[in-house]
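Each structure below appears as structure tokens.
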Structure P
Amino acid sequence: MKITVIGGGPGGYEAAIYAAKKGAEVVLVEKDKVGGTCLNRGCIPTKAFLASYDTLETVEQAKSFGINVAGEPEVDYPAILARKNKVMASLVKGIEFLMKKNNVTVIKGFGSLVDKNTVKVAKDDGTEETITTDYVILATGSVPIAPPVFKYDGKRVITSDEILDFEQAPKSLILVGGGVIGCEIGQFLAAMGTEVTVVEALPRLLAPMDEDVSKQIQRQFKKDKIKVVCGDGIAEVNPAEDHVDVTLSSGKTLSADYVLVAIGRAPFTKGAGLENAGVEMAERGRVATNEYLQTSVDNIYAIGDIINTPFLAHVASKEGCIAVDNIMGAKKVATYHAVPGCVFTNPEIANVGKMEWQLQKEGKEPGKDYKTGTFEFKGLGKAQASGHIAGFVKVIVDADDVLIGAEIVGARASDMLQILTTAIQLKLKAEEVADSIFPHPTMCEAIMEALHDVHGMSVHKA
């Protein structure tokens, strides 16, 4: 059995290795570097930047912990960039090693379908290679959205792709979009000395989260001296030689060295030849699939950002393995009721399952159809001792006490979320999870207290 994977991002490369481990002959086609957007232009480089920000903050707060550091800390931006690139290169090299170790053939070039069993690869040197295959997994990912109104030029009007390779932090930046990408990059650059203004058309930052979560990050942004404009859109963008002028829908005008467009991403299927194989499309440029991640063509599967599932690297990775299992004869169905999401701001934000605003939109009544339990980190000994007292844990249960949602705002939120993700995936009750013994002193005790609070039994909550 021969499987060809088009796209070497988290979904594609993990599917390739997984298929090889299960005995398939595998070819991976990638037009750039393995690891895709996540490793090369998204998740990993931004986290490397944010690690430098965390280190800076630790040094700045050292005196309050009894540690005296001589002089003011200085930001060496080229060194930060070099470290980021070193981390990325190391991870890319690691994936390339895994490909070789598992006998996955990697072909660099742009892959497209000729028909259901043939993939054409256009290489950088102008040559082409044709692959005959039994199955295809489409994993071509997504690209940043930049509508015409922004006059995107990659120079003064940029996306997250360009900002990650700036040799110096810009003096000023208008960041359009108060979502995950905007908040992470905006907070990092502000710490590096950039004058940041975030413009969000919706009423608040991180609008897909519950309001209490958004308020927490907006308070932090105020402390960080990040200007935030919510409830206002972009009417006009005029890039000049050395700056960009922006007019908002309200008529207000802004000016900065750069405008960074971070309003979302769109599926990337342009030039993939899907029509040649008869692959049906769905709304908003997505590829239509059934519950087994199979397209309208029986031997072609699609995963990740090009299908109608959450735009998250870990979702794509899971789907890649499910697609391989189904190619091998299984009938696995991907489930999405417990998809974790993380925002690596300071404080971190993590959520899984349903949120309160979604339940209320469905007509559910608090106290009747669902209950919540909350606990603030400032009530924990570990939080006080470590100086990480900002934030809280909120859990949501249905009328039968089954966990259906959770949100964490605070230090290490992304690491703590997994216990609640597993509980929601397995449809456990709050009382069952709360009966576990939680280690002390830890930040995750806030989860235990929030679970007990569902029933009004949190010991450390007044």
Structure Q
Amino acid sequence: MLENINAIIATVTFLSVILVIMLEKLHLTIAAMLGTLILVFTHVLTLKEAVGYISNNYGTLSLFFGVMVLVRAFAPTKIFDYLATKIILLAKGEGKLLLLGIVAITTPICAVLPNATTVMLLAPLIPPLATDLGIDFVPLLILMVFVANSSGLLTLVGDPATYIVGDAINMTFTEYLVKLSLGGAIAVATIVVILPWLFKDIWQVKFEHLENLPHPDINHPRMLMFGGLIVAFVLTFFVIGENLPIPITPAAVALLGATLALLLAHHSHIDTVHNILRDVDWSTLIFFMSTFVLIGALEKTGVIAGLSGGLAIILGKNITLGAIVLIFFVGLVSSVVPNIPLVSAMVPLLKQYLVNVGMTSPETLSSSFTGQFPPEVLPLFYAMMYGATLGGNGTLVGASANIVAAGISEQHGQRISFHTFLRYGFPVMVIQLLVISLYVGIFLLF
């Protein structure tokens, strides 16, 4: 009886947190923390168990903390301001080149940095520059978000959802590049193809008086040079680290890069360690932690095991059908549920389903499992990565990058409403899911 009550509390708490976030009644971090504390105070979980679920996901937390510190340490160089202005100047007064420029600058950065972090860096540059050009900056911010979410599929570390799923199946950075990066490139290419239709007014516009634009200079070029070496080191070991005789995970590499960046900033006196750590996005990190606890409660109370039984009945052992269904199901749900809690819930659900139908062994359910999953079941996890990431383009609450962009827009005097984002986002999401389902069906399943 007590187990049933705990399962009900865990389910209602999880769904309530999601609903409050969707309706924007509370900041997502506050909502997730309140949900976590409800579970602790109702004794669904002990505090020790809650902390244990956080520690089980140390890799995700370490990776994004390290990248956040690394990026923030180079903020005084003004490199991102410089790049944004150069993009506009290279556009030579043509709206279509400006849109393509936003794609060009956002894509490579989001391939190696979390998409929300990239939007935090680049989005504040868009409103003042758009104002100087005399155009509405909201469509430009929305485009940046679409590209950020899509290009997060180019590498294992580009989006929290891809890293959470990849970490769950013990996928290396190199394996991801070989097997899944092409899907990310296709997702970005899809946006490029529909740009003339999606942003028709800006595509056709011609800008004048570009000579009045501000021309920021790069500060501390020596610091930037050494910083570039640190970034190159991090990217190199992202690729080769797990194949070394003594493997080094992307999370460990990110932490080392962050430490070197702090050392460089402190030694060069361009900023203080206190200022850099103060500006880390602690809100997002705490949201991650709280989400892991909420999902842990669903695992402990048997809710996930019960749902996996239903999945087994619906799909059986049909991996092809399962992959296509997951792309659209996860994509549509991810458009209204932030993809981090969604994939955190879906990963153990999918693992339990595979055990139930006899396609994997029960040992794969353990968070300490370090072996390989059977190749024939991996397309299900790939489909989840694609669906969760691209579904984030559907609505304003679908991804953390969307919410970051909306906050920046509001700071500059314009609110991105749920309806405004939906008008652009829903058709983009549907087109991308259709294209990526064809890709998965043709290249990954056959």
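Values quoted throughout were computed directly from the atomic coordinates according to the rules given, and no laboratory measurement underlies them. Everything quoted here is computed from the prediction, not taken from an experiment. Cβ atoms are built from the backbone, for glycine too; each structure is taken alone.
Overview of results
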item	result
Per mean count of other Cβ atoms within 10 Å over residues 3-10, the highest-valued of structures P, Q	P
Distance in nm of label points 7 Å out along Cα→Cβ at positions 59 and 155 - highest-scoring structure of P, Q	P
Test item: distance in nm of label points 7 Å out along Cα→Cβ at positions 331 and 355 calculated as 3.6, pick one of P, Q	P
For -0.54, -0.84 (log10 I(q)/I(0) by the Debye sum over Cα atoms at q = 0.08, 0.10 Å⁻¹, calculated) the corresponding structure among P, Q	P
Read-out helix-only ellipticity at 222 nm (-39500 (n - 2.57) for each DSSP H run of 4 or more, over all residues; to 500), computed value -23000, structure in P, Q	Q
Relative contact order in percent (Cα under 8 Å, 6 or more apart) - highest-scoring structure of P, Q	Q
